[in-house]
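See the structures that follow.
Bear in mind that the values in this text are calculations on the coordinates, not laboratory data. None of the values given here were measured: they were computed from a predicted structure. Cβ atoms are built from the backbone, for glycine too; each structure is taken alone.
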Structure I
Amino acid sequence: MPKKILTAILLFFGFSFAVYAQQSSFIQLDDLIQEALQNNPQLKAARSQFLSTQTKVKQVSAWEAPQIGVELYQTPVQSFPNPFKGGMETDYYIQQMFPFPGKIRAMASSMENNAKMFEQQYFALEKQIIKQLKNSYYELYLVQKKIEINNENQDLMRQFVEITRKYYELGMGKQPDVIRAQTELSTLINEGINLEKERTDIQTMINTILSRPANTQLGFVPEPHDTLPSWKFEDIYNLALEYRPELKGMAFNINMYKAELDASKLEYFPDIMGRVIYKDMAHTYNDFWSVMVGVNIPLTFWSSGKYTGKVQENELNVKTSEEQYNLMKNMMASDVQNSLVRIETNRNLINLYQNTVIPQAEQTLQSTIAAYQTGKTEFLMLIDAYRMLLMSKLDFYMSKMNFLQSQAQLEQAVGLSLNEIVEKVK
């Protein structure tokens, strides 16, 4: 085999690849995150829903509107259409319902906690959208690396095809070697087509998250920062207990039902209705004022079930929300543990591939090349060695993508960004 082919192979399988898209513009993850937070339709809908719940606080904290009216007494039919003409008495009144002290405050507290719960759900959705965006971003990074490797593999395999053909024409090689090289090249071309489709699908997903046109072309993903401290489960779990939006939202949900329980217990106490009447008496100058005070009676035998049933319902709602809170804590612990295990597993795989597997595969390929040059091995063995190194490098980048996605999973599990976690765990 000519020395230039050997040199090309060794340069190709050097650990530093040529940049796939040197002329492409880079896309920065932080810029995409800010765009998603501003433009994502799902987030916009959740933001509007959260803001709408805040308006309910004013609604429940306001008293019922007063009523005003006029009552006409002993008005002759002949006075129509002027009912004020010829009547014996005209009463002008205003009445107001006064809720029992504490009722409005309890309902307002319920709505305030409900609004805070929706606010935390909005923050949780933010974390979820960011995780989805990061996962797609790192998938785009991986597929771009695969395309880069595939393009270089095709160039190398074309040289293999040319060399094996020349060897065969000179009587130094075998026709099956030519066919194997051509088959390998066809397989790489087919993989390249599929990879381009995969890249398009991932770009479409990112554009959907960003609320961009689906066919918008994205730039090149720069080499991500992949260093991260090792953390203990207890430290991260305690942070999650404090900052996880879903858990905080469930705590507000418990407080909401407790406030509704207090409000339903206060329904046992009567509301007060007050009425002030001015009596305009006809044919006399002696007009009168009249005052009326009334109360409702909640605990009559035909209406008490309405109020006791509401208390029982809210007691069960409190118990249900508390159990859901405990379940969320258990799920959160599982999320944190799973994220940390995935981070450490893929960190170890990255180091293993980078420091051991890939160097060994490179050495194997080099020795196989030397053996093929001297006729001590078959071309098929060279292809196997080439594939082994190829798979090692693809697995390396797969582990790197999984490592980065595990970090995004940890951010969602805790409710904080990596920088915030690093700052708080010191």
Structure II
Amino acid sequence: MTAAYITLFFLVALALSTSLQLWLGVRHIRHVRACRGEVPAEFSAQITSADHERAADYTVAKGRLGLIEIVIGAVLLLVFTMGGLLQAIDTGLRAWLGMGYVHDLVLFASFALVGFVIDLPMSLYRTFRLEAAFGFNKITLRLWLADLLKASVLAVVIGAPLLLVVLWLMQMMGANWWFYVWLFWMSFNLLVLVLYPTVIAPLFNKFSPLADASLKQRIEALLKRCGFASSGLFVMDGSKRSAHGNAYFTGFGRAKRIVFFDTLLEKLTPQEIEAVLAHELGHYHHRHVLKRIALLAVMSFAMLWLLGQVIDQPWFYAGLNVKVGAGETASIAMGLLLFSMVLPVFLFPLAPLTSALSRLDEYAADAYAAKQTAAKDLVAALVKLYRDNAATLTPDPLYSLFHDSHPPASQRIARLQSL
């Protein structure tokens, strides 16, 4: 296999992937705009025309921003590879630091820093213009900067040791290094599931025990019926940052927590909150978390095996415009970084498969909730969440096939009503 073929393969794949994403995004925008003027009949009694139009406008605004981000991402990837930016960074770091773990860490940090600087204006616009324009943003610039600082420190504190271990395993474990990296990677993911609720999440939000005695009693009765043991019921101060509402499980094993956004508790009745929680318990009942961990294990195993096959091949680097001088070898860090950069280009066509699996899980969780609580309560809660979160009721079907982890509103509500 020659470098020229790899270059052509990569450029064709990038062009097709980017074009497909842009085409789907434009389709979605046009479809939502075309349906803006009329509320779907099944929602006409609960959703006003003003709410429906607001959701359409919000979806279109997000979609347009998404199109810009797709183009920027593709251009940046081309600049790093075919444009020679990654090669230039690596050459400069070799002259400054030589080869070794310090070089490898700074190489990854340089890549991350460039991406961060490019994304920063978009992130600011998304938060303080787009979200604010539709009444969702509640975060101050000071709190936003504090979150950014915390996230950056956390990325260094966790990311640097994680990367060092991976690079050490790649260097020291021989031809089958990818298997040991896979074992370490899966162990790390399980550890994060355990530590996230009590160590990481509280760095960004305040979690208070649920104080509403009657609601707590109702929820505990539901948990008992479902055989679910939790380490606590907590309310998160989501209103400090956004008006969006949600509820979720977090943690693993005995560290499982049930978390409600304070904004959710303000908008739903006790019966509706119970129904939303029953849906989340449906995921637990059907072992969806374990299934997703298993899927992650299979996919990461396959990807690391593939990396193991190409990382020592000169054509892999030359095809992506990383040139190695006479008597030199590409660093394993460069191989890992290049592979991580280009992999999403080839994985996007698999999006409908993963989205379909996720939507099946949502249907199963809905069915479970309908057995534990009244289906009409979950329907009422979902309609309120669609309305208050300005979620479109009319997504483009093909766009939804690729991007939506939850079923379209009309299909989901219809199935619940049939139960």
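Computed values, structure above
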item: Among I, II, structure where mean count of other Cβ atoms within 10 Å over residues 135-142 as derived comes to 14.0; result: II
item: Read-out FRET efficiency 1/(1 + (r/R0)^6) of positions 199 and 263 (r between Cβ atoms, R0 = 25 Å, to 0.05), computed value 0.55, structure in I, II; result: II
item: For 148 (volume of the Cα convex hull per residue in Å³, calculated) the corresponding structure among I, II; result: II
item: Computed 62, 23, 10 for Cα extents along the principal axes in Å, for residues 63-118 alone - originating structure among I, II; result: I
item: Structure with the greatest value (metric distance in nm of label points 7 Å out along Cα→Cβ at positions 47 and 295, set I, II); result: I
item: For 2.6 (distance in nm of label points 7 Å out along Cα→Cβ at positions 39 and 127, calculated) the corresponding structure among I, II; result: I
item: Entry that produces 1.49 once Rg/Rh (Cα atoms, Kirkwood Rh), for residues 215-406 alone is calculated, selected from I, II; result: I
